[in-house]
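**Q** Structures incoming, each one as structure tokens.
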Structure P
Amino acid sequence: MDISALKSGSYVMSITPFDEKGRLDEDALREHARWMGREGITFLPAGADSGEGTLLSDEEMFRAWDISVEEAKANNFPVVVANREHPTVAESVRFAKEAEARGFDGIQIYPATLGHIITPTAEMLEAFYEELLPQVNLPVLISSNQSTGFEVPVAVHERLIGRHKNVYAFFKNNPDFLNCATFYARIAPRLPVFTGYLRLPTAFHLGGSGELDNIQNIVPRTCRKMHDGLFSGDVKAADEAYGHLVKIIGAITRYWQEEHTTRVPVYKGILRVLGRPGGYTRPPYLPLSSAQETRLAKLVDELEIRQLEGLA
């Protein structure tokens, strides 16, 4: 696929559906990939967070990859895969070679993640990329996400741009909007930058190219409406969609905090309410109780998600 297809648009860190016994639900994964594709969303399967990728065996992960690639190729939309935050170059290279062999169009690479709140130095991170990137043949989207527990200094990213032609884009996420804006302003004039939906208006005005997020799993049409509105100049449509997304993200976040659960079970619960094949979670995630499911169904109605997504 022409790499230009990867340089803008909306990327989703997809859920991974399991059945009630915790097995990979291949039919549900296929249908979820098709739904995302119909709504114009680029699919990243089996990621470390929303995709429960750290709970998958390699065999399961590769099966999820193969299904995702099959659906993407059959429906002519790009497909990218994110690694599982590997700490070593060797593991990252193994992952990249598998992704290439299985037909992915690109790969998202996280920095070396060492765990236990250890923050690698700038010198360590730069050495990691300098050893890794020449061994990767696929187009690379480099992630700078505070959720890993640290950030890669923007100066390291700037140096990579001039040295490695396979780097086609960056992802930037940080709770600090000024931190993100500084990154967009420095990197976006040189290569595409993706961000989350709440920061997309800022990124857009500073040259950002699109979004990489997880909220598309439950409201892909609304997400795409915001993207298309911004990039086509339809300010009214973009503003309307952004208002809905702020309301939905805020309400869902409050729900899982008040219910003492996490995002993944809630997303899958919402998909069940909507009649979409999201499946179930895998331990150590806990299933929602029947009372929690009832309260969640009420919230979905209040947020008018069915109407927004054409599922009414």
Structure Q
Amino acid sequence: MTGRICAFNFFSTFNRIFKCQIMHFLIIPWNPNPEVLRIGHFAIRWYGLLFASSFLIGYFLMRKMFRNEGLTDDLLDRLTIYMAIGTVVGARLGHCLFYEPSYYLSHPLEILAVWQGGLASHGAALGILAALGIFCYREKKGYFWVLDRIAVIVALSGFLIRMGNLMNSEIYGIETSLPWGFVFLRNHELVPKHPTQIYEGGTYLLIFFLLLWMYWRKKGDVYQGLLISIFLILVFTARFFIEFVKEVQVAFESKMTLNMGQLLSIPFIILGFLGLYLSLKIKKPGVIRKAAEKK
């Protein structure tokens, strides 16, 4: 009997040690250089490179969509300018007003210091919506027609930006015992944390491929409002749940049941479901075909 107990204790202890060693082996120490290149005082950072890449790649994807629908590059150039301004201004103001309003309202000139960091995706979404509203008014284009095409690009941009956050070792999650936890050494972390940048970025990449497939499956002739509605539902639902394992960004969030990111996601999710209902009910064509083409 004693031999059986000893044998059981031996294998139990061995099993615990084996599991600990495996988990230790799979935990990822993360400490990349956030700079791609430095020449003197000039440096190119991964975040900036990936952020800029989102506009460059997005431009070429949009050009392919525009040419598919017989639209000019000049129109796309003007749209790109509106998008760039709306994204940067909205993301910066979103961070300043949603997360640290007391500081930035007391130091308004600091709002202009974009290079110091501090961009909010919810603010970027609002900025894009506002900028596209102005674009559509001036160019006499349908608002939901533009939003559907922009949604495809923004999903890819979200992936690239979160990879930039990963290279910066920022906006990560709480402590985890899961085997894929990242130890963010640059921030002097000693325990593995959820790599929420990968959770979000991976989700956005899958959403991008889904929307792109939906667009090209119908050659762009998807009911107006459908793509942007699916984008809002999937992106902000994912964001809502991922926030549960993400560290708070500002101190006041620690006392909240739902953090600021989750509260800001809820209206977008509701808008997504409302837009989905209206899109499927109205069934407005995504591409206006000429009479000859319809025949």
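**Q** Which of P, Q yields 0.95 for FRET efficiency 1/(1 + (r/R0)^6) of positions 108 and 244 (r between Cβ atoms, R0 = 41 Å, to 0.05), as computed?
**A** Values: P: 0.95; Q: 0.75.
This figure was derived from P.
**Q** For structures P, Q, calculate volume of the Cα convex hull per residue in Å³ and state which one comes out highest. Before the final figure, lay out the partial values.
**A** Numbers: P: 128; Q: 204.
Across P, Q, volume of the Cα convex hull per residue in Å³ peaks for Q.
**Q** Tell me which of P, Q gives 1.6 when you compute distance in nm of label points 7 Å out along Cα→Cβ at positions 268 and 284. Please report the intermediate quantities before stating the final value.
**A** Numbers: P: 1.6; Q: 2.3.
Derived from the structure labelled P.
**Q** Right, another one. Comparing P, Q, where is FRET efficiency 1/(1 + (r/R0)^6) of positions 60 and 252 (r between Cβ atoms, R0 = 41 Å, to 0.05) highest? Please list the in-between numbers first.
**A** Working: P: 0.95; Q: 0.50.
If we compare FRET efficiency 1/(1 + (r/R0)^6) of positions 60 and 252 (r between Cβ atoms, R0 = 41 Å, to 0.05) over P, Q, the biggest value is for P.
**Q** Next up: Given a value of -15000 for helix-only ellipticity at 222 nm (-39500 (n - 2.57) for each DSSP H run of 4 or more, over all residues; to 500), point me to the structure among P, Q it was derived from.
**A** Values: P: -15000; Q: -21500.
Derived from the structure labelled P.
Bear in mind these aren't lab numbers, they're just calculated from the coordinates by the rules spelled out. What you are looking at is a predicted structure, and each value in this text was computed from that prediction instead of being measured. Cβ atoms are built from the backbone, for glycine too; each structure is taken alone.
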